[in-house]
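Have a look at these structures, which come just after this line.
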Structure P
Amino acid sequence: MPLAVIIMGSKADIPHCGAIRKELEKFGIPSIMRIASAHKTPIKVLEILNEYEKEADVFITVAGKSNALSGFVDSHTSKPVIACPPYSEQFSGVDLYSSLRMPKGVAPMVVLEPDQAALAAAKIIGLKSDEVREAVRQYRKKLQEEIEKADKELFDGQR
């Protein structure tokens, strides 16, 4: 069974992670949410990674401000890591740079929206899960149909 493990830096990230989890469910992907900070509880982060290393297909990390969590997780696992930092108006998005600039050998994927993080996870998991791959296909088909419908309604309204 596929599994996404969502690790957030603090309790404040629960709403953002909840949105990711809700989107993962649309693809039939169960998830586990945990709280651990690379700055404040690095040993706890390692314990979580050790606990789920064999079982998890992908780790999704959510941390704002100085996002050490995503790089720290990525440097301690061979599994894909998706960083989905919450956007903060407080710093006009400048804090996102801490998710983008990583040292050599550390390469978490950075995706800014919860729904897109879930889609990225689904595509990764879909490499080995026919069910998830089909769910991604159906999701994309639905989006295409919505665009076609909107175009038809707009065009027909101009006649």
Structure Q
Amino acid sequence: MQTNFTLAQLADPNIADADAILRNCVHCGFCTATCPTYVTLGNELDSPRGRIYLIKDMLENDRPADAKVTKHIDRCLSCLSCMSTCPSGVHYMHLVDHARSHIERTYRRPFLNTLIRNLLTLILPYRNRFAAATRLAKFGKPFAPMLEKINSLKPLGAMLRLAPGKIS
């Protein structure tokens, strides 16, 4: 892939690293067949190739992340299936890490999104907290359909819908 970074941008080691990764991509699309989000959603921007275009545009133009870019980068599961099928050896994991760092520095997430992300950060890595949250979720489960109708609370409703109804 051809890139158009300035010499000043390339002086930043993170941009230089991203440039080297971007230059390896040949747009073949092999990655799309193994990407779970692309296979599920069918949106090119939810494929590694599509995200690479979004990342390239954002970094080359030195612009802050916006809601569109953030949505598609956030949808990446970081499963790295794309890397195992890439004939060019594109180090997608490093590129998406650069993009996520850029997003965290330049994009202000909506309040409820930030709140849910922080809550998950406090619960998911800890076994006892996660077990307690799972037990408590059964009380919120009946409210999941109502929460999913409120746009900003959709993720919370989806999590409650997926929670087990009975805990053994």
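With Rg and Dmax of the Cα atoms in Å coming out at 18.7, 60, pick the structure among P, Q it was computed from. Walk me through the numbers on the way to the answer.
Details: P: 17.4, 65; Q: 18.7, 60.
Matching structure: Q.
Given a value of 0.05 for FRET efficiency 1/(1 + (r/R0)^6) of positions 18 and 146 (r between Cβ atoms, R0 = 25 Å, to 0.05), calculated from one of P, Q, which structure does it belong to? Kindly include the intermediate steps, with their values, before the conclusion.
On the way: P: 0.55; Q: 0.05.
Of the structures listed, the value fits Q.
Matching task: 0.94 is the computed value of Rg/Rh (Cα atoms, Kirkwood Rh), for residues 34-73 alone. Pick the structure from P, Q. Intermediate values should be presented prior to the final figure.
Details: P: 0.94; Q: 1.01.
Label of the source structure: P.
Could you tell me which structure in P, Q was used to calculate FRET efficiency 1/(1 + (r/R0)^6) of positions 58 and 138 (r between Cβ atoms, R0 = 35 Å, to 0.05) as 0.30? Can you show the working numbers first?
Working: P: 0.95; Q: 0.30.
Computed on structure Q.
When helix-only ellipticity at 222 nm (-39500 (n - 2.57) for each DSSP H run of 4 or more, over all residues; to 500) is calculated, the result is -18500; to which of the structures P, Q does this value belong?
Working: P: -15000; Q: -18500.
Derived from the structure labelled Q.
Which of P, Q yields 18 for relative contact order in percent (Cα under 8 Å, 6 or more apart), as computed? Please report the intermediate quantities before stating the final value.
Working: P: 23; Q: 18.
It must be structure Q, since only it matches.
Each reported figure results from applying straightforward, stated rules to the coordinates on display, with no laboratory input. What you are looking at is a predicted structure, and each value in this text was computed from that prediction instead of being measured. Cβ atoms are built from the backbone, for glycine too; each structure is taken alone.
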